[in-house]
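What follows is calculated from the coordinates using simple rules that are stated; it is not laboratory data. Everything numeric here is computed off the predicted structure, so don't read it as measured data. Cβ atoms are built from the backbone, for glycine too; each structure is taken alone.
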Structure I
């Protein structure tokens, strides 16, 4: 288990970003599979509509429980994003967030979130319900899951 003392956890101010995404409620045991499917769907939309990505992919988690997760998967894009069908315009918020970088397999990202939550509690901050991740690399660019780099962003009150 990660200790928040060993991670580089800090508060930053994010800038708002426009994007295109697909939002679904997914059984927790299907999140990885569903993300791959949604990223493929988005890439097809981007190619067909000549959409230019403005950064790495993201997943925003709107709510979750022990069985399912309401997630929004997308990419920041240039210009005024136009959706079509399941692909909808979205925005990553500009605000103060707690951030940390998770290095390793996606299955262990919860350890970094737990460390962030403990860090916030120690600082007297109340985590918001919504959080998001930005995938700096992944299975398409790195073979070893221990080398995956995921930036985590968690707003607070």
Structure II
């Protein structure tokens, strides 16, 4: 099922069931997707919708960190619950072994031999791991693998 369709159906179900937290999260996510569609002047692909969900997750994680430092446990709990809902729409995360294998495959595919070609490797790899691995972790693994070769 298309991700955007699933979000719309879940939004309707949350509206009917009275699940205020899920409804709030999905309302914000649908608005974000709609804004991106307006910017793009066309419908978003599943990959672009996934990027919007990942961006929302990152915002929640940063907010959890900030609220935790500020001693606001009530807001940490709220953001954590919202993050859990958003993460339910993300694909299964990659294990470190799977990610390492994908990095090495991408390096071989691009035939990269030095750190100068890191951009080409990342350009090929990031669309494949969007929503399944953190970009910083991928960057670090690519950098390590290219510095060894």
Structure III
């Protein structure tokens, strides 16, 4: 089962393509989409194109996004994130990939066993469980955690498959 995790952002949207199998999770690709256009319309267009290409290649069973949260002092951010999320939902819908939205606390609970874990703790858990080396971009790590959460909830173990040597 393949899942694409997306951490929506206007300037950088983290993504992860992860496959679940009985022995564990296989991270196929993880990175950041960075629309280059100078204006909002162009950024949304670029993001749509990049996300569509990513999903078309991955052919996911699920697409999972971080749920909306906003700070009362920054309402414009929530509005912009609504635009970004709408573009990502459209890209998934056109490829007939169902979308799930997860709250950050749900993801932290699934990956770390603690819904209040820090971003550093989530990254450390992902590196340890999936055998990843080095640091991940924060948005890419969030996308990876989102995809891993859906797969764990679907019954796949949060570990990398053991390769016989």
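As an exercise: helix-only ellipticity at 222 nm (-39500 (n - 2.57) for each DSSP H run of 4 or more, over all residues; to 500), calculated from one structure in I, II, III, equals -15000. Which structure is it? Attributed to the structure labelled III. Calculating distance in nm of label points 7 Å out along Cα→Cβ at positions 14 and 134 for structures I, II, III picks out II as the one with the greatest value.
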